[in-house]
Every structure is written in C-alpha cells, then in structure tokens.
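Every number here is computed from the coordinates shown, using simple stated rules; none is lab data. The shown structure was predicted, so the numbers you read here are calculated from the model rather than taken from an experiment. Cβ atoms are built from the backbone, for glycine too; each structure is taken alone.
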Structure I
Amino acid sequence: SNIKLFLLFVYVKAEIMQRSIRLKREFERLNQNPVEGISCYPKSDNFENLVAMIIGPNGSPYSGYLFQLSIDISEQYPFEPPRITFQTPIYHPNIDDKGRICMDLLSMPPKGSWNPTIGIKNLLDAVQCLLGNPNPDDPLMADIAQEYKFNRQ
C-alpha cells in the first residue's frame, strides 16, 4: 500500500515536471521568435497562469488597440487546451462579455480541433487572426454576429 502510494506520488511529480518543462520551452520559443503584436509572460514561477498582450491586427476594427488576455493552464495540459479569456472588454461575435472565446482550437474533439502539438504560441496567433477575421457563422454573441454580417461599415 505504501509502495503504491509512493509510486503514484513519483508518477504525479514526473507529470508536473514534464508539463513545467514543456511550458518553459514554449515560453522561451515564443520570446526568442515572437509573433508580431503578441507578448506573453508568466504571472508566477510555475507557468500555470500567463498574461498575454495582443495588438489588434492592421486592417481590422481592432487595429492599434491593445488587449490583455489571461491564460490558465490545467494539470492536463498539453492533452487539454488552456483556458484563454480576454481581460480587456471587446465587441466581437466570437468573444462574449466575460471574455470567453469561441474558437475550435480551444475545444477538445470532436467539437473542437485541439491537439497537444498546437502550443501557446499558435493559440495566441490564432486569437490575433480571429480579431482580424471574425467567424459570424459560429458566434458566441448572435446579435454582434448579425450586425457584423449585415451592417458592416
């Protein structure tokens, strides 16, 4: 019984270390080869809570605006996607008033398309692309989607 408990502890500790090493590596890659208009930094030493800053893409209604996002990494990462939410209020058909984002990459299959090879950098790039290319056919905010489809100016 004590041996089983010890082995479980060792396994869990190894899982946590493996996730931590991967997150540090991802963070280093993001900072060594940054995506234009995106920065990211950890809130704490354990890399479980990150803050990202995204500049709205040129040619979009959000061009030049700076948005703060919160990234929460679960214990199941990378086998489950992180939870990314906008902290800065935004008027967008795929982002609700609580900052939650409707994007396939942030959901598990079969509904979504998350897989463990995607990583934080690609997710932030996809969020920035979503700002420039909203998807009104899969909205979180139906009224904003209707306005986007029929009253664009």
Structure II
Amino acid sequence: MEGRQLGAYSSWGLVSMAKLGFVVSEFNRDITYQMELLGREHAQFLGADVAAVVYVPGVFDMPIAVKKMLCREDIDAVVTIGCVIQGETAHDEVVVNHAARKLMDLSLECNKPVTLGITGPKMSRADAQKRVDYSKRAVEAAVKLLQRLGGD
C-alpha cells in the first residue's frame, strides 16, 4: 500500500480499484465455497478486484499463505475465509484464537489490512450455514480500511 492510492477515495469516488487477495480454507469446503462466492460477489459490488486466491487446508494454515500474499505488490489487502466447527474438544477455540492473533500480527507487520471472514469457534454446522455472509463483512472491512487509510 505504501505510496499507492489503491482503494482510496477522493471527493469524486474511488481513485482506483482495490486489489484483494483471498485466502480460503478447504476444510468444511461446502461452507467455505459458499462464503467465497458471496465474498467475490460483494467485492465486485463494491468495485474491488479479487486479484488472487490461495486455498489452504485449514484455518490454522492461513498465516503463511497470508504472509506470502501480503508481500505481493499487486495485493492491497487480504481477506481470510474459513469455517471452524466445534468438535468434542476445545480444538476449535485454539485454532481460531491462534490464527486470528497471527493474522492481526501479519497485518501490522506488513502494513496492509487482513480481515477475518472466519466463522467459529463454538459453532455447530447449522450455525456455520447461517453465517456464510460473514465473508461479505470481511470484504467490506478490507475495502473500507483501504479507503480510510489511503496510500500511506
């Protein structure tokens, strides 16, 4: 983002199209597929371009893919899309908490937005199905951050 005005607003509207990268978990793919489609549609609606998509096995595997994507000059922000469903143990909480913390650290380290379209923890499959639109919120957050932070 440094020195670029991608995703920034002037008084006339969007200066240029925000370039988003998606990192999508393949675990619970029936749900993350729907989330990805909704996220892509919302990005288009907002005038943003999904410039790259990387698929990872699960939410816990996202940080390395996010870091590589943040290093790309053609990516202004990264949207993470995943679904962590509660099992018999607290594994879902560990996965979501550690992934969220590391993703926030990467955003600060690379000075680019990373937004969470990750549902869970403590969520049933039925709850997950009701929350597929959370990916739209993550896309919107990425675009708004780019607009408000400009090209510093």
Quick check on the output: -12000 is helix-only ellipticity at 222 nm (-39500 (n - 2.57) for each DSSP H run of 4 or more, over all residues; to 500), derived from one of I, II. Which one produced it? I
Taking FRET efficiency 1/(1 + (r/R0)^6) of positions 50 and 90 (r between Cβ atoms, R0 = 25 Å, to 0.05) as the quantity of interest, name the structure among I, II where it is greatest. I
Which of the displayed structures (I, II) returns the greatest value of relative contact order in percent (Cα under 8 Å, 6 or more apart) on calculation? II
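Once FRET efficiency 1/(1 + (r/R0)^6) of positions 18 and 122 (r between Cβ atoms, R0 = 25 Å, to 0.05) is calculated for all of I, II, which comes out largest? Write out the running numbers ahead of the final one.
Values: I: 0.80; II: 0.20.
Across I, II, FRET efficiency 1/(1 + (r/R0)^6) of positions 18 and 122 (r between Cβ atoms, R0 = 25 Å, to 0.05) peaks for I.
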Calculated from one of I, II, distance in nm of label points 7 Å out along Cα→Cβ at positions 42 and 58 reads 3.5, and the structure in question is I
For P(r) over Cα pairs in 10 Å bins from 0, in percent computed as 12, 44, 32, 10, 2, 0, the structure of I, II it came from: II
